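Computed from the coordinates by the stated procedures, all read-outs in this text should not be read as laboratory data. Since we're looking at a predicted model, the values are computed, not measured. Cβ atoms are built from the backbone, for glycine too; each structure is taken alone.
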Structure 1
Amino acid sequence: MRLLSIGIDCISSIIFVIPAVIILQYAIFRKRNFNQFIAILIFALYSIAVFSVVGVPTVGTFKVDFGFNLIPLIDIVNSPLDYIKNTILNIILFMPLGILAPAIWKNYRSIKAMFFMGLALSVSIEILQIFTFRLTDIDDLITNTAGAVIGYYISKCFSFKLPLKLVDNEEHLIWYEPFIILAVMLMIGVFLQPIVSNGIWDIVLSSSWWKR
């Protein structure tokens, strides 16, 4: 069910993501590199998948819940197996961030830059989870940031490079590009994606396959 939900969210977002990336790439960032466009599109779709996995709020589902866990590792005492599983999944979820960002943006080809990028994205997600049924957890901050750092080291160890050079010599907005893309994808996930996904869910739930 969780994988089906993530898949539907991603499919529902594609019709909005592609035009958004085209506008960002050619109108806002003013870059004409097709290979970079494809890489940024992959990064954008990955962002949509992350927001679906972590359960950011969508229009009509906002619910304020000030549930916090500010004590690291406390859950390992109550449920060690679930804690370990959740830790591994959180790390894996953010590893592609540490691989994709350095490949696309040269200013993120350092451990310090990737650490703060992973931390900033994780903090943003945890703040958004105040408006959902999910717990805002300091352990998620730690594991998500660790995932981005591990992804960076994996890309570095294996000399990860996309087929062609993706970064041109332009410096304007280069620090802000990934965060602008993440913000736009978040807006799509919150406001636009539910319009399509609700219709897809209606089709799925009314299908004979689902009833079986």
Structure 2
Amino acid sequence: MAQGLSGITAATASHFVLDAGVAYANIDITALETAGTNAFANAIAATDAVSLGATRGGGTFNVGRTLREIPVDGSIGPVKGHIRRQESRPTLTLNLIEMTIAQLTRALAGPTSTTAGSFTKLVGAAIASGSYLTNVAIATTFTGSGGLPLVLVVRNPIVMEAPEVALADEDETVISVTFTGTVDAATPNTEVWAIYHPGVAAP
């Protein structure tokens, strides 16, 4: 019996995405888009950039694009040129194992925070401009790139649905937080996600 075909090439090992990566909020996009091997390090060194903490179960990035077919009588299937972009709702979901006050504030879309004795008390409040982050980004190792990661970015994100806090015996609590990108009112037709690929050539 003949051996099966394979798409493996000498370059294949240079195109793997590895491990869960690391997530940040409010990275400096201008620094990220500046050439150099320190681009990502410079982006997270920005004044407002903050680590979103440790994860268990990593994260999920979805550009959330919905395309609409314009149906036409007599066609056996979708017609080339008859496909429209209908919606883009990009999301970045992180399974966070650290539960800090800052993380809960982001996950609950900007509750009010007050001191209550020995505690910090969080209570729901109206959505304000400060409830939105500038961006969220997850970066993960890309083999063969010489140190630059693959970076997935969602802009103007907010958590649309508050995460569930599940407690279990002999286990640690992980909250699943989904950041949804929102479009700028000045550019409502511009999608608010980006993939920064470190540029290793395809085979």
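Can you tell which of 1, 2 yields 19.2 when mean count of other Cβ atoms within 10 Å over residues 92-99 is derived from it?
Of the structures listed, the value fits 2.
When FRET efficiency 1/(1 + (r/R0)^6) of positions 36 and 124 (r between Cβ atoms, R0 = 25 Å, to 0.05) is calculated, the result is 0.55; to which of the structures 1, 2 does this value belong?
This figure was derived from 1.
Cα extents along the principal axes in Å, for residues 52-115 alone computed as 40, 35, 19: which structure among 1, 2?
Computing Cα extents along the principal axes in Å, for residues 52-115 alone on every structure in 1, 2 gives 40, 35, 19 only for 1.
Match the computed value 13.6 of mean count of other Cβ atoms within 10 Å over residues 44-51 to one of the structures 1, 2, and report its label.
Of the structures listed, the value fits 2.
Supply the structure label, taken from 1, 2, corresponding to helix-only ellipticity at 222 nm (-39500 (n - 2.57) for each DSSP H run of 4 or more, over all residues; to 500) with the calculated value -2000.
2
Who wins on relative contact order in percent (Cα under 8 Å, 6 or more apart) among 1, 2, i.e. which is largest?
1
Rg and Dmax of the Cα atoms in Å was computed and gave 20.7, 76; which structure, 1, 2, did it come from?
The correct label is 2.
Of structures 1, 2, which gives 62 when percent of Cα pairs over 17 Å apart, for residues 28-147 alone is computed from the coordinates?
Computed on structure 1.
Comparing distance in nm of label points 7 Å out along Cα→Cβ at positions 108 and 156 across 1, 2, which structure shows the greatest value? List each step's numbers first, then the result.
Details: 1: 1.6; 2: 2.6.
Ranking 1, 2 on distance in nm of label points 7 Å out along Cα→Cβ at positions 108 and 156, first place is 2.
Taking distance in nm of label points 7 Å out along Cα→Cβ at positions 60 and 76 for each of 1, 2, which is largest?
1
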